[in-house]
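Colleague: These are the structures in question, set out in turn.
No value in this document is a laboratory result; all are computed from the given coordinates. Given the structure is predicted, the values throughout are model-derived calculations rather than measurements. Cβ atoms are built from the backbone, for glycine too; each structure is taken alone.
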Structure I
């Protein structure tokens, strides 16, 4: 299968930098999969799971919260506000993310409340989906 360059970066480290066969991105408008020669697109990223099939076909999963993804002819770069490999993800950390989101909902003004609630709902769905 054809590969492309993929880079996943958080503020504190580079989580992936190299060739990939496919990347599943949790975009704000919905999940989308990037393969070689994907059309150019830039989108914000919602809380969710990035699925990466590396050049050898090994599957990696990384929880991300917020950020941007940019697919271009040079490959894909995902700049995440928070990124935690599944191997390092704990029920306690995800529960803390949910508590933070609950506080955001409680503190949000009318304009921000809908977005804060959507973020909280996605985190709860993620917790249910990954069985932590």
Structure II
């Protein structure tokens, strides 16, 4: 049996985190959920994940800062990051890519589209 891919999901909105983690688990991923940026950075920095999904507006450390940190670290710099946020202005998308995100998606999200993006990033192994 092939190893299950591991995704770290950081979102402080319990409903979003629950729904998205269920979709991801249904698709065969192992999912770790974090509720704030500090927890996300601690878990992400330890490595072992195939993909990160970070919300922007989280307590303690925002998703852009978490993204910058993981992209700057030798252990995690090649792990793909998706910024998934309710912030939908052009500047938010630009900030997401400037902090090192590989993809940017807005809430509410279209799971089939997000799933294609996840599969693409994991298979590409950014």
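Colleague: Comparing percent of Cα pairs over 22 Å apart across structures I, II, which is largest?
Modeller: I
Colleague: Can you spot which of I, II the value -13000 was calculated from, given it is helix-only ellipticity at 222 nm (-39500 (n - 2.57) for each DSSP H run of 4 or more, over all residues; to 500)?
Modeller: Clearly, the read-out refers to II.
Colleague: For structures I, II, calculate mean count of other Cβ atoms within 10 Å over residues 43-50 and state which one comes out highest.
Modeller: Looking at the calculated values, the largest one is I.
Colleague: For distance in nm of label points 7 Å out along Cα→Cβ at positions 51 and 91, which structure out of I, II has the highest calculated value?
Modeller: Structure II comes out on top.
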